[in-house]
1. Please state which of the structures P, Q yields 4.9 when distance in nm of label points 7 Å out along Cα→Cβ at positions 115 and 395 is computed from it.
2. Comparing P, Q, where is mean count of other Cβ atoms within 10 Å over residues 131-138 highest?
3. Looking at structures P, Q, which one was log10 I(q)/I(0) by the Debye sum over Cα atoms at q = 0.08, 0.13 Å⁻¹ calculated from, given that it came out as -0.42, -1.11?
4. Comparing P, Q, where is relative contact order in percent (Cα under 8 Å, 6 or more apart) highest?
5. Name the one structure among P, Q that helix-only ellipticity at 222 nm (-39500 (n - 2.57) for each DSSP H run of 4 or more, over all residues; to 500) of -12000 was derived from.
Structure P
């Protein structure tokens, strides 16, 4: 009796792909994000304090600014992804996006009234919106499907390493110059520009998705198939179900600025907020790459659902926050939520996206995240200021638990041939 050998060969092929080293472009993109996050996170934790204390803005303005900025970013992610599909190139838009992010930092430092900071934050998020989908497509097109979780995990780990170093640099700076909040924004411009230079010199485009190369044998040299039109109806049913879960979770996922605002209301100084944010990011920096690789082996959904449940626990803790000391363990646990979800959610979106319009469909994921963030942050800001500081956190915990249950029940499955389920 003869036993078919195909499954064995397929298993060996998958194991070989898992052992394949990541491309230099993926590593370079990780370095770019590391420098960018040093720049961004050097100042992000003090944004609520700078906004409410230095510029005299009300608490609801935190929700308006952060919600609008994130929505703007995410809407642009859809169109920048689509544009990069049409251009056939990802790097130019990625370069523009990182450049806008860099120049927004000194603009915040020059702000004298909160609408000026609103403009600068919108510019920063515009940059993020322009760069994210093309950059994620670059990562996807420079990795094999069986490496994808590892590729996004490495990128997220380096990104988060920058999110550790940035607040630490800011903390040391404010320890020596406690009243120099504006100058810290100018200092943040330096690593932001270094990230632009790293992208310019070290990132290369493959121009092809490794999973799709085998489908091009029938095309003549120089010919290209028409790019399919994008609409949400064109998404697969599985992807639409996934985006529905993401949208529900997003409606309760108000800006992290409210966690920082809550900690500040419990007596944390601006310098200690930076130190807190560094400690929070240590968790993801240490475990992000491992979590990405784990999602390649056990699947994306279990990690995302577990992350949503952890999010709910953290927000319940912030709702009942008794003192500033309780913020520390809650923020460390919050880092585990980020570890399990941020890179994994993106990798799952890449799994579910149609390879022929991957830039646009990855952009659709980011758009849903951002569009949900606007009402989430505005409503949270209004409730925080007018009703109760605790109530927004109870609402967020409830929506997160509902999203976790739906993700498990709906079981959206990827269309690509990879190892995730």
Structure Q
């Protein structure tokens, strides 16, 4: 059993979907669970739909969604002949699911509506790819992952109910199940469902995590993530053309990279694999013959500097109201608030009477946090910042990366340096 995950870039054109079919055809003797993301840029487009809807602009939301509908129907028309009508019927059911919601008025939190709308991207892409593969002779069974992965109702960053999900995954692999009659199951990444059948998402780039959940629960031989790069690089090659391929990495190293914001692997992905010693391969869908990167228990030394940049950061300055020390009680209260709001700071720096939190700028959560901590601290918020992290840094590279920046915060260990700048 192998688990494959194909990202949005691998299915964002007709030719690339055909390329996915060619890759899968190389593994006809293996049982595969295939996780597919929304087609490239679809999630961003659906986010615009949610923003318009939540702002009360129903007509704009519906118009934006019509563009997405047309794009997917056009892709299906180019790929399908005998299976088009059946595919159209299923796509139309998903369209209706969203349009029904868009005709209503928002009465719940933004994150709830985000998940109900954005989840459709994965449903549309996998529907089209599944019908195409079947028409092209690559037999597969499409499943709605919302019937398998049960989560809580922490919308936009839902937590998986592992006991329930394990039971549902086991049903897929037992005698007379889908995997006993077909070699390929195809489903969605990134999404799940509450016990009240409300759609949830697992956090951006959560398709990697979905694949790891299946790999863990199926005791897979391996997991592969197919991307548009050679493997795991030392920096984003779009920003740093001289980024180096890292052929081998340890689970520990990748967890550190993910923690600091590297986009190549979702932060939650590694633990389910590490727990069962399942190797993770990062492969290039543009050239499957390349060896890529393998991530395993093996410790790897002499790694190059790894550069990670997170944009759209906010710095929250917190100062004790009476100039008393920021001691155990206020810190305990702060961490309780962060837990209740499901916020994980990217950087924390403490002083005698103040502390500073660097966060991803998710406006609603940032505002909720500012209001909550205002009962304990004086609060100031600074936006439009960038956070640079360098693993295995050297001083020459650090100077080069920051010499024209206004540095606001800096934290450094022997292995890692972080700099917040504008």
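Each reported figure results from applying straightforward, stated rules to the coordinates on display, with no laboratory input. Nothing here was measured: the structure is a model prediction, and the numbers come from that model. Cβ atoms are built from the backbone, for glycine too; each structure is taken alone.
1. The correct label is Q.
2. Top value of mean count of other Cβ atoms within 10 Å over residues 131-138, among P, Q, belongs to structure P.
3. Corresponding structure: P.
4. P
5. Computed on structure Q.
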